[in-house]
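Undergrad: Quick heads-up: structures coming right below.
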Structure I
Amino acid sequence: MPGHRVDLHLHTTTSDGKLTPEQLVDLLGATQLEYVSVTDHDTTSGLDRVFAAAEKYPRLKVIPGIEISADYESSEVHVLAYFIDYKNAAFQKELAKIRDGRIGRAQKMLAKLEELGMPLDWERVRDIAKGDSVGRPHIAQALIERRYVATNQEAFDKYLNRDGPAYVETEKFLPVQAIRFARSVGGLPVIAHPNYIKPGHLDAMLPELKAEGLAGIDVFYAGFDNEKENQYRRYADKYDLIPCGGSDYHGFGHEGEYRPGDWGPPMSTVERLMALAKPENVRIA
């Protein structure tokens, strides 16, 4: 469904995307998009560059965002946050601690892969990562380079998914903590790709997360069919959450990857988010 005007889930090289902030903005500028949010994993270091690059495209309005990694029992839960005061010093200090934990985790995963007969060079993984955050997609790319696997999907399916032999748990950061963390800098927290969350866990979490200030949930997420959209729209209606979404674009270039503007929520989503955001945080390019 190409031609959307809103995409609230995009990544750059400062986490696990393939395009620099400037390259991503140039790509966005060539679409029909009007409102976008760059939501790199556990870092905001690309946002100033995104805002600067977006000055060339008067139509394009950028909402400052982030994607925060959390865990609930055996489910990974990612929390998007919009209209954050990303220059807050305490916020940045905590993000640095989270990223340090991801580096330690990645090193442990490489040790497991070596035990499995697939040694990787740590410096090469860091070079692939380029930005602040080192994660499983970077390890997957290194596995592909060494021809241990053929595709990113194979790397995850065989080794890097939660049940895979090279998986390492992160230090627990609970979804409720992620909600509070986002709210501490005026952010509007949103559950990302809820289909990644194991059955039953979403139902168990949402009452508490809503009480803590959860603002939305992905309904218009890349690849969702009508059944999935309707499933998560029911959650949005039940808990009075704003239906959000986007392409989750990383620029991997694999077949079937959705591009910016291929998927996204209606303009009313942005209007509802802006109505809740702190006025001082409504900084858009």
Structure II
Amino acid sequence: MDGLPILDDHMHLDRRGRFLAAAREFARSGGTHIILVSKPPSTINIKIAKPDDYREVFDETLTIAERVRETGIEVFVILGVHPAEITRLTRERGLENAVEMMKDGLRIAGGYVEEGLAIGLKSGRPHYPVPEDVWRGSNQIMEHAMILAKELDCAIQLHTEETSEKGLREIKEMMKRSGIPPDRTVKHYASPLLKEFERAEIYPSIIAREKNIEEALQNGTRFMMETDYIDDPSHPGVVLGPRTVPKRTNKLIKIYGTEPFYRVHKENPERVYQIEIDL
């Protein structure tokens, strides 16, 4: 087995944050590939007043990706509309308009996938309590995103509430209705409950705390690893720092060997995203 790629499956970078310093820290620790996910507009001082405003968010993400590639790190981009947007948009313009604006934003993101500039979409539903009508609207948006992903033949990353059997069952039902193929849906910020995710035909992207990865490895290798690093100067190191995935991987290789991590960092993302992970 020649060399081991090490991929962080969900990372944000911000030109106002540590940006290239964070990327270089990832690389110095052994990281080779990043799935770069667009940030919520408010976190990068972009105001969404109409769907086309999402282009500014997406273009900024692509600019960041290009700058990071210049450091020698391979970067793949996922674009979408953060599910928490529904709260602000509903407050400002009502639920019906909020749902339509977020669907339009996802359609615009889909255009970037179609052009080969991104490898997938991001959607989901709030991870905090919301009124029932907002929950229903969020589910409409998430299912719309799955339909788009099916049409585009791309993967989708979901930001949702904490994993539960009921939640996974609901998501699987949406996947069936949308027609998205099995194993093209990723649960971002996932717990290490591999069997439950496998039954739901969803790929878990596990937050790379050591106990999570060790627990997952007791049940198989059908997962990916992420930091959900947000690169916010006011929250340094949140959720996990950029060194975490390579550090955890290199530490646990000494216990579990290289083969499980070859599947986690190469074979799994290649299957899910239909990309090539090479050194």
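Only the coordinates and a few stated rules stand behind these numbers; no lab work does. The structure displayed is predicted, hence computed values, not measured ones. Cβ atoms are built from the backbone, for glycine too; each structure is taken alone.
Undergrad: Match the computed value -0.34, -0.46, -1.14 of log10 I(q)/I(0) by the Debye sum over Cα atoms at q = 0.11, 0.13, 0.23 Å⁻¹, for residues 142-237 alone to one of the structures I, II, and report its label.
TA: For log10 I(q)/I(0) by the Debye sum over Cα atoms at q = 0.11, 0.13, 0.23 Å⁻¹, for residues 142-237 alone, the value -0.34, -0.46, -1.14 is produced by structure II.
Undergrad: Just checking, which of I, II has the largest value of mean count of other Cβ atoms within 10 Å over residues 86-93?
TA: By mean count of other Cβ atoms within 10 Å over residues 86-93, the leading structure of I, II is II.
Undergrad: Which structure, out of I, II, was relative contact order in percent (Cα under 8 Å, 6 or more apart) calculated from, if the result is 22?
TA: II
Undergrad: Follow-up. Upon calculation of FRET efficiency 1/(1 + (r/R0)^6) of positions 22 and 230 (r between Cβ atoms, R0 = 41 Å, to 0.05) from the atomic coordinates, which of the structures I, II produces 0.60?
TA: Attributed to the structure labelled I.
Undergrad: If helix-only ellipticity at 222 nm (-39500 (n - 2.57) for each DSSP H run of 4 or more, over all residues; to 500) comes out at -11500 when worked out from the coordinates, which of I, II was used?
TA: The read-out was computed on structure I.
Undergrad: Among the shown structures I, II, from which was the value 3.0 of distance in nm of label points 7 Å out along Cα→Cβ at positions 134 and 262 calculated?
TA: I
Undergrad: Out of I, II, choose the structure whose coordinates give distance in nm of label points 7 Å out along Cα→Cβ at positions 166 and 190 equal to 3.2 when calculated. Don't jump to the answer; show the numbers that get you there.
TA: Values: I: 3.2; II: 2.2.
Value 3.2 for distance in nm of label points 7 Å out along Cα→Cβ at positions 166 and 190 corresponds to I out of I, II.
Undergrad: For structures I, II, which has the highest computed value of mean count of other Cβ atoms within 10 Å over residues 14-21?
TA: When mean count of other Cβ atoms within 10 Å over residues 14-21 is calculated for I, II, structure I comes out on top.
Undergrad: Starting from the value 53, 44, 41: which structure in I, II was Cα extents along the principal axes in Å calculated from?
TA: Only one of I, II returns 53, 44, 41 for Cα extents along the principal axes in Å, namely I.
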